[in-house]
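Each value in this text was obtained by applying a stated rule to the coordinates, not by laboratory testing. Since this is a predicted model, take the numbers as computed values, not measurements. Cβ atoms are built from the backbone, for glycine too; each structure is taken alone.
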Structure P
Amino acid sequence: MDVAPTADRRRRGLLIVLSSPSGAGKSTISRKLMADDPTISMSISATTRPIRPGEVADVDYHFLDEAAFQKLVDEDELAEWAYVFGHRYGSPKEPIKDALKDGRDTLFDIDWQGTQQLEYAFRTDLVRIFILPPSMAELRHRLEARGTDAQEVIDFRMKRAAAEIGHWAEYDYVLINDEVEACTAKVRAIVAAERLRRERQPYLLGFVRELVERPN
């Protein structure tokens, strides 16, 4: 009996966006997600902000001056970019395209503005997840518990949080982060399901054709 040749079953990569107000838990969830699944990597953004102690250039961020960043904008080399707290941040296109083609998943920690731009650039490759805090009082408590920001900075972040939460309905999935492990498990489930979507499995067309043409 003839046996159909094994198809290359490499799926198309996935772009996973996690957005939330500062303090709602997206960074913690991102770290847990990548620690559990080495096939997911964080997108390395370009930024005009100064490098901080302990950071490594081209590992944490691509640190650029204003002229170099503007050159990327002018040449349409960024999938998305925005001003955040007085500095520019953006996602270079080419590494994203390479990851999609190679079947690797890329994680983005960006706000609603960046998500809209990324959707325009990549559309069906994108899965948008918004993380809500259980309450605004709990959000403030988490920000204060960090012990890294002055009170006026926390007040500013709380005002910004209200504006960011207003965009929750623009996302595919919205989760309430009552407890970080439970919320992370839900994100894992979303990623697992999205990886199985038909459009992320380009080999299926050839595989099904082989089944139909060679039924015995």
Structure Q
Amino acid sequence: MAVQISPSILSADFARLADEARAIETAADWLHVDVMDNHFVPNLTIGLPVVESLLKHVTLPIDCHLMIDDPDQHAPGYAEAGARNVTIHAEAAKAPVRTLRAIRAAGARAGLAVNPGTPVEPYEDLLAELDMLLLMTVEPGFGGQHFLDLVLPKLRRARDMVARHGGAVWLQVDGGVSVETIERCADAGADVFVAGSAVYSADDPAQAVRALREQAQWATAHASWAR
């Protein structure tokens, strides 16, 4: 599949979220929204009311990443509100199959995320229930962290898993994705890239997105998994 870039508003100006979203809408594929509850991760960001407001003012499809304690209860509501992708954490979900199916039934793509220290192999049997598998490349909770190269071998294994199941599942990476790291991610198998600080700390966020896309496309074209 084609490279997709999903800028994270975690690094945007929260007082100007609609404007920050519009700044990248001609260059990006998705708007990544990190929902944190100060329980599953040690940070509190935004919730469903803000997502509902954003949906009224942005044209990009919204990619909701739920870093919350009880995704089984709350995830379907984000899909029902109009988010086009809703990702839950494997570490938090008690009934992942039921929740992933509920997300799909509400009209959104369903994603499953795993933290850097969580192995991906136990979730191979769930691939049929997924539209996207998200590998965290930092410990979740805060933007601006340094990329963890230790996740790259796991990303390669995840790409092999997806290939064995027909290759329909997108592989997303989130955390520390920048001009210094995006090519390594693409070479290892990622095709959807979340970038926060690398986009919103730039003078021209849209141009930053285009530059990241160009790098990822080049690396994908030369990656062994894409041949």
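From which structure (P, Q) was helix-only ellipticity at 222 nm (-39500 (n - 2.57) for each DSSP H run of 4 or more, over all residues; to 500) calculated, if the value obtained is -9500? Going through each structure in turn, the value belongs to Q.
Which of P, Q yields 11.6 for Kirkwood radius over Cα pairs in Å, for residues 55-118 alone, as computed? Of the structures listed, the value fits Q. Quick check: 23.1 is what I get for mean count of other Cβ atoms within 10 Å over residues 31-38, calculated from one of P, Q. Which structure matches? Matching structure: Q. Source structure of the calculated read-out (Kirkwood radius over Cα pairs in Å, 19.1) within P, Q: P. Source structure of the calculated read-out (relative contact order in percent (Cα under 8 Å, 6 or more apart), 21) within P, Q: Q. Highest-scoring entry among P, Q, by FRET efficiency 1/(1 + (r/R0)^6) of positions 79 and 183 (r between Cβ atoms, R0 = 30 Å, to 0.05), is P.
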